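Novice: These are the structures in question, set out in turn.
Nothing in this text is a laboratory measurement; each read-out follows from the coordinates by a stated rule. Small disclaimer: the values here were computed from a predicted structure and weren't measured. Cβ atoms are built from the backbone, for glycine too; each structure is taken alone.
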Structure 1
Amino acid sequence: MPQGYNNVMKGRICIVPKVISMGGVGTFMLKFSAGLATRGVEITHDLNDPACDCILVLGGRRDLIGLWRAKKRGIPIVQRLDGINWVQRKRSTSLRHFLRAEYGNWNLSLIRKHLAGRIVYQSEFARNWWEDWYGDKESPSHVVHNGVDLGIYSHNGAHNRPGDRIRMLVVEGSLGGGYDMGLENAVYLAEKLADEYRYPMELMVVGKVKPDQQAAWQAKSRTPLVWGGLVPRDQIPQIDRSAHILFSADINPACPNAVIEALACGLPVVAFDTGALSELVPPAAGRIVPYGGDPWKLEPPDIPALAEAAAEVLGDLHRFQAGARAQAEAALGLEKMVDGYLEALFPSGGD
């Protein structure tokens with residue numbers, strides 16, 4: 001059992017499922033594993049490993065029987081929870097997407113209710129959301145924001161930020177499957193900044209966007225669009241440093257990695273006040289403005305208000321760049337995140 005988080009520890013955590021992906025849970029898995037390695041904590045993905053001290057479930061798990069058996073053996077189970085799938089109930093999606101999203105909610109809520117002894121929510125917003133939709137859970141819960149290696153995600157380093165135009169960046173894993181509204185808002189925001197505030201704009205989109213969707217926006221956007229596609233993780237810091245502002249396009253995000261990575265790279269963030277964004281981005285690091293409608297109904301947002309806020313950031317860019325980095329150093333480092341998870345996995349109070 002680990003003895004103190006600031007020193008080298010010993011212990012073994014079973015993390016399931018084993019995730020290898022470009023973003024989201026895959027990004028967390030890569031960063032968390034690196035942080036555990038510095039503490040001497042071993043990782044396994046085998047629920048039957050007899051040396052396992054505890055289990056961390058990254059969201060859901062198909063092998064519910066395996067988790068139930070582990071619980072019967074007395075192995076503590078901690079569940080990490082993001083947000084709840086909801087857009088499929090508000091916008092037209094494929095039947096496959098709808099069924100996968102609904103099954104995901106069922107699986108997550110079942111583990112939360114019957115198998116997990118403790119919960120780690122990625123934000124206060126996520127905790128309130130789960131408790132509102134699925135009820136309070138009497139067992140202990142923790143809120144731990146995602147974090148990044150502040151040496152890798154840094155304001156210092158190579159970049160190719162243009163000097164003749166403003167590059168607004170959007171980084172999302174996918175901008176399809178009902179989430180295309182984020183791209184629409186990004187284009188309208190860039191056009192508003194160009195039309196009203198006379199900024200020469202360029203919108204760079206990093207993430208999965210279907211070719212037909214790209215072509216449609218390319219044809220009607222008055223702002224130049226750059227399609228970055230899915231990129232390796234090690235390219236993200238330079239991409240962040242090469243932009244002037246990040247627009248967080250997701251609506252009601254639980255704790256977006258793209259925002260945390262941007263702040264660490266000194267990239268100010270502008271967004272609507274939905275989800276956990278106000279928890280992550282203080283006034284010194286960007287601007288979070290009222291949505292202007294009901295985001296849960298996906299009503300049109302107040303683009304003019306966001307454009308005015310973005311223009312304020314661009315008008316004092318050096319100050320906001322410094323504020324973004326300062327926020328990451330104060331609250332969003334990898335060590336702080338790892339400490340939070342270890343407290344949930346190996347609680348000092350024995351809860």
Structure 2
Amino acid sequence: MRKKEAGFFGHGVLYPLSVVYGFAVRTRALLYSLNILPSHSLPRKVISIGNITVGGTGKTPVTIFFAEFFRKNGKKVAILSRGYKGSAKGVAIVSDGKEVLLSPVESGDEPYLMAVRLKGIPVVTCADRVKGGQFIIERFSPDIIILDDAFQHIRLKRDVNIALLDSVEGFGAGYLLPRGILREPVSALRRADFALVKGGPPKGKEWEALQKYSVPCMSFTYRPSVAYEINTGEELAAASLVFKTAVPVCGIANPSSFLDTLSSLGVKLGRPLVFSDHHAYGEKEISEIEKAGAAAGMVITTEKDGVKLKGRTKGVKIYALRIDAELDPGQFANYLSPILRGVW
């Protein structure tokens with residue numbers, strides 16, 4: 001529940017489950033801190049990018065940003081993801097840096113998207129990050145391994161731990177799952193070396209937590225660059241979407257963020273078709289999208305959804321909006337570069 005909802009279901013049913021979940025999370029963290037559950041190191045530099053809330057903080061664009069940053073600075077980079085909702089088991093190579101080897105169904109939508117976007121950078125999935133990291137070293141011998149969505153995966157030690165926050169969503173209602181959107185207690189931020197805050201400077205509870213746990217931070221923004229037709233590759237500059245009528249389609253954790261982005265570009269929005277995060281589109285949904293798109297003349301979706309819709313629709317153009325993470329170069333140099341100095 002992302003909103004500050006109360007009532008019997010929110011507090012009477014979900015809150016007790018949050019208490020049980022919180023006890024399990026705190027116990028697990030304590031066992032690792034006491035080394036009863038061991039953490040493992042890899043003989044390479046490891047950077048983790050993740051968050052303490054459910055979705056919506058821009059992990060994929062930020063992971064892409066850092067992978068490209070290190071590659072441009074002459075480092076060999078590989079990405080390791082858990083492959084959430086992908087059907088592939090064990091260690092799976094999504095991309096060897098030369099070609100994409102798995103489908104989005106096999107790899108999961110986010111690893112597949114990173115594999116498509118990042119040329120020359122291997123992308124591997126494995127639920128066991130230690131095993132996956134060892135495989136990457138043996139197969140690709142990178143200088144740096146970037147862990148995607150791994151803030152909670154403390155079994156694998158990292159050299160730099162980056163936490164992503166959202167200046168608008170914050171910590172939601174302040175409750176743990178399933179009552180709220182927190183994956184861990186806010187105190188878990190003490191493990192972060194740095195925080196990147198989407199959409200503006202931190203405020204309220206976020207600011208207080210970062211100060212309390214002495215976590216340096218800087219803000220970043222999403223920058224829509226182009227919208228590309230998922231089947232033909234035809235591109236439209238994001239600025240050219242103004243006054244166009246389109247049906248938004250998305251299956252992401254925070255759909256309001258996507259809808260707000262489209263509105264800020266001046267798109268005239270038809271009735272949104274919103275699905276659950278990482279949604280697997282069936283024939284019923286495909287038909288619904290085709291009908292809505294035929295009536296409006298155009299469908300706009302996220303890149304994450306676009307990889308799952310490619311080649312599956314007829315008679316309607318579907319454009320995926322490419323979003324890039326944009327960090328102020330001056331702030332980056334002043335605040336984040338010193339933390340990364342040991343790895344680049």
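Novice: Out of 1, 2, choose the structure whose coordinates give helix-only ellipticity at 222 nm (-39500 (n - 2.57) for each DSSP H run of 4 or more, over all residues; to 500) equal to -9000 when calculated.
Specialist: Among 1, 2, the structure yielding -9000 for helix-only ellipticity at 222 nm (-39500 (n - 2.57) for each DSSP H run of 4 or more, over all residues; to 500) is 2.
Novice: From 1, 2, which structure was Kirkwood radius over Cα pairs in Å, for residues 58-217 alone = 19.2 calculated on?
Specialist: Of the structures listed, the value fits 1.
Novice: One of 1, 2 was used to compute distance in nm of label points 7 Å out along Cα→Cβ at positions 50 and 82, and the answer was 0.7. Which one was it?
Specialist: This figure was derived from 2.
Novice: The value 2.2 for distance in nm of label points 7 Å out along Cα→Cβ at positions 146 and 282 was derived from one model only; which of 1, 2 is it?
Specialist: Here the read-out was taken from 1.
Novice: Can I ask one more? Quick check on the output: 13.6 is mean count of other Cβ atoms within 10 Å over residues 130-137, derived from one of 1, 2. Which one produced it?
Specialist: That value comes from structure 1.
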